[in-house]
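Alright, structures below, take your time with them.
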Structure P
Amino acid sequence: MSTAELRAATPEQTSSVSTRLLGFVRRIVGRPEFIGGLVGIVGFARYQRFSIVNPTNVNAFIAGDWGTHMMGWLQYRNSPSWSLPLGQVPGLGYPQGTSMIYTDSIPLIGVILRPFSALLPTDFQYLGMWLLAGYILQGAFGARIASRFLTSKVAIAASAALFVVMPAFLIRAVHPALTGQWIILAVIAAALGTARSRRWGLVALVSVTALIQPYLWMFVLVMLFGLLIDDVRRGAARWRDVLISATTAFVASVALLALVGAFSSGYQPATGGFGLYPANALTFIADNGMSRVFEFIPLPATQYDGIAFLGVGVFLLLAIAAILMLARRRRGTGMVARVLHTRWPLVTVGASVLLFVYALSNHVFVRGREVLDLSWMYHYVLPLAERFRSSGRAVWPLMYFIVAFAIGALRRSLNGWVKNPERVAAAILVVCATVQVVDLRMSNRYDALRSFFFSQGAEYYVPRLEDPRWRLMDDGGYRHMAAVPTALYGCTGPIPAEGYDSGRIALLSLEAYRADLTFNSGYFSRLRTGVAESCAAQNAAAANHLDADTVYSFMSDSVPPAESTCDLLDDIQVCVTSTNDDAFARSLRS
């Protein structure tokens, strides 16, 4: 009703409108996804800081991996608007450049926001908003999974909490794109739901995941293939439908990756190869110092990506469900068979098991000891496997299926045992979620990472750049900023405190962006072929001659050439050629 109609409406009509509106609100508030989203917000308040959601707070993400993710987007704003491939960042790691997909800057959001860049503040980041959305959606889809088995709102909220406080999710705040694990939950929720011949919404989600994070895309694509086969197994789809849906998802995904330059020639892996970052065979029980009461099982540092500790709360839930299932089996009720009813997406689960095997890589470890060499399995697919060298992350789908199974097994095993199984399930899940939270040795994740990145004496710490003369660079006709020596992986660079992933380089990159200058350094997951030669050439040139359109930051013991105008800006020796006479050059002479 329009405003005029509402004014003219009778009290009865107004009451009817209010009743319908109230009913709509109640339906929304009562939905599992809304309940789970609220749980996610509570989780964010516990493990993050709402200050980082402020898009102008760029100082929240200016060191380490955070700095890489943020600067990929910021320098992308200074790139040509519609050059192909999309997402290219020619001004970062200049002159070779890079792509947002190699800075883990969530290209999907960056490409969508790029046309509106002129309307956005100069200092603008979306990592904080993405992290908040990740927590909300983690809770929402966790609740949707729980709603496949439960109707109690309390039980659904407690189940959502178990998904939100999974250690593998919480520790990923260091890589915001990888907190998109809710996409895995979305596929699991779809797999547990009513089978449909074509899941175009899910196909679309899986496809655009390629522009969120390639690792997540690979996981959910494999799971989608399993889900589609499950549809055939259930009699809800034909093989032709499966072929169409699977082909659409694969082709659309690859096309999107090509659109942002993922297959551009000249790139090479940045670090190591397949098998360097695997999961441990004990990953689900190895707490790695995160549990207060569980036995401490440390993992090698290279297996950090494969951390998938389930948590004491989930162990308790699994134990209770197992005891109930075993008791029912002894009574001859065939509980295990009922839990593994055809409703369960067995092929999708099987796909997750295959991903788990992939996560273990070609060298299987138990703690720090190699127990199995599976190199023969990967002989013919090694080039493809090396593109996803951090294979340990592939444990996540099976990890989340285990939690979903525990919730479903608990609920079904209570049928016939208690008068009100929903209430009992809710009570058990509340206890398990509480145990999960209390047991974890996890402080606020943002505070912990901020201490690691920003605290004085920490590996990445450097003082903020506060000299007002930095602001004069954008009026001097300068086009480039260059760190000397060039700080890129693959180059013989400066000391670690000024290296490619240091706070010093991130801060210089931020000042270059603010002045609309390119920057020759940075940290990327893929580098251009010939990067070492390029760095050496840049360093040799800067030692003999300074270009008039470039601001140079000489790091460590690097010495500028004789014909230079230099001064210390925030303890950095900044130089331009002595022939320059703009405001910035004059400020260096004062």
Structure Q
Amino acid sequence: MLQQERLCVLSTNRRCLFAGFLVAALFLGAPVLAGDTPLKDESASRLRQEVSEFVRQLDSDKFAVRQQASAKLERLKARPETWPILDEQFQRILVTPGTSFEVRRQVERLRSGLPGLAAPRAAKTSPEEIDRLVRQLEDDRYATRLGATRRLEWLLGDPRLVCPILARLKERLNREELSLDAKLWIEPIYAKARGAWLTGDPATWDLPEVPDTQIAAWLDDLVRPKPAGDAAGASRRQRRAMRELSDLLVRDGYVPKIKQALESRLAQKGLPPEAARRLRDLADLTRPAMVAEFWYGRRLLNTQHLLIGVPSQAPGATRPSHFGYIDDDVAFCVIGQNLSQGNFPVGVAVPHPNPEYAGAMFHLVNLSTPRHKMAYEYLGKGDEGKRLAQLSRRTLARFLAARQRLSLEELQLLRNLDREEVSRFAGDYFSVVEDQAVPADVLDTASERPPLPVADQFVRRQPVSGHSSRHGFLCEILATEGTRAAIPGLLRAIRGGRFLPPTPQAPYQLPWIAALAIAARDPWPSIDAWLGELVGRADPLVTGRTSGPELGATAAGLLLTRHQQEPSQFGLTAAGDPLFDAARLAGYRFLAPSARERVERWWSERQAKDRP
């Protein structure tokens, strides 16, 4: 089943999807981070009123009033707890057709910096409203056209409205008298509507049956020569026939019938070349296919389109790529340039088998139906970062569902997945999988591998710190690239003793270093209280090093820096280390016990001042 939220709904492993829901459920008991703290009902109601008033002032005749209202909204936007309500109110303004151009411009600018929050479901919408909005796309007033576009985009978020909107937009595009200007406004929203349809759930579709006579008429339009006196009209009918037949191929039940009709027409002798080309374009949609994506450094570097059962050799490749079978779960590789013969999972990241390409990954996508192919074409134009996040989410859900220790290749793969998704995954992985030592010779081999030349412009290989466990490897990734999404699970794992202790060969307290590095890079609302509680800890962060950084001192340095205090003035001295440098974390130690007491006294006085 195609789901709109997925990058490759077409090839998603369903078991991974269910595991993803499990991951989310495990976080329900986690500490609340920035942006997640809900406002109380009274405060939320007051904020809504304030936002509405400030937005109204954006349309004032007086420049000073507009400027002041914009500044007030910017200040509200700087507070993460206001984001859900700001997004809600901004969305309401943008989907209101009567919103003036000036207000719309300012609100779109303000909303652009907010995190992606779920849009509210559209209220009940009548066919008359959809017709009116589609007509407004041709209005003489720019603000009216823009307002209608935004509201139609919002209505497409309701699966029940996708088909009615798509049908009305298609009707307008098929009109002979449609102006070029109107076409330029209608086609982009039509493309979005078609994308929402292609990636939606067929169970939500409410489409009329198409008789065989209509299918035959469209096929006739594709092969009929253009009459000398009506070449423009014939071209228009051919475009419509291609559009209608392509849309009909999206409906799986019509595929065998149309495929047979296309093959029958192509077998006819004397078919004009242009007519044959149009028929072949449609027939190619019915052939089972797949895509092999190559990712490295969080970038999609190459995409290879393959027909199932047909060997294909890319330029420069020493061997062809040939897959004999694919479905939504598994693909069977007969022979490949990089992959060996055997089954590979579909819809998730597959580590590159060549050790020289450590961290690189393949993503196999099932395109076995015309609907899959057309949906991929649409989704392939989407935001690459979002695609990587969704691919990462499915891959990590699969790892978590397996409840097995990650191989070194899989651990290295984590460096190239989405940082936020890896951070969310880490805590749950620590809780369900036991830590295990990694043989030193394996780590030595990994550290000696050179960077992948083709991706030098995109990624810098992180240094191996000498960690000796699998959890330690993941903690080093969190230390250098993790976000605060890792903190709840990471701290639970530290408290639960889920990590092997440091060794002389791997002396770092990587879980604590990861938590402190994230605190410095991506602090959360309760960060000061957490750092304050750690100041009294004398644990070394690098065991066996008498002058190395300490847990309490490094926490104190972070706390002081956050409050514009100079750590050296409180008796702290810097304790540098290559791993700390890679994590962009300043390590500290206390010069004397009295220095620790001085920081604790300062923090106690600071808290007393902040109390109401």
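Since every read-out is calculated from the coordinates, none of them should be taken as a lab result. Everything numeric in this text was worked out from a predicted model, so none of it was measured. Cβ atoms are built from the backbone, for glycine too; each structure is taken alone.
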Origin of the value 2.4, where distance in nm of label points 7 Å out along Cα→Cβ at positions 209 and 409 was derived from one of P, Q: P
Structures P, Q, by mean count of other Cβ atoms within 10 Å over residues 137-144: label with the highest value: P
Which of P, Q leads on relative contact order in percent (Cα under 8 Å, 6 or more apart), largest value: P
Origin of the derived value 0.85 (FRET efficiency 1/(1 + (r/R0)^6) of positions 361 and 577 (r between Cβ atoms, R0 = 41 Å, to 0.05); candidates P, Q): Q
Winner on distance in nm of label points 7 Å out along Cα→Cβ at positions 177 and 193 once structures P, Q are ranked, highest first: P
Source structure (of P, Q) for Cα Rg over 2.2 N^0.38 Å, computed value 1.09: P
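So if we calculate distance in nm of label points 7 Å out along Cα→Cβ at positions 281 and 497 for every structure here (P, Q), which label has the highest result? Each step should come with its number before you reach the end.
Details: P: 4.5; Q: 6.8.
Max of distance in nm of label points 7 Å out along Cα→Cβ at positions 281 and 497: Q.
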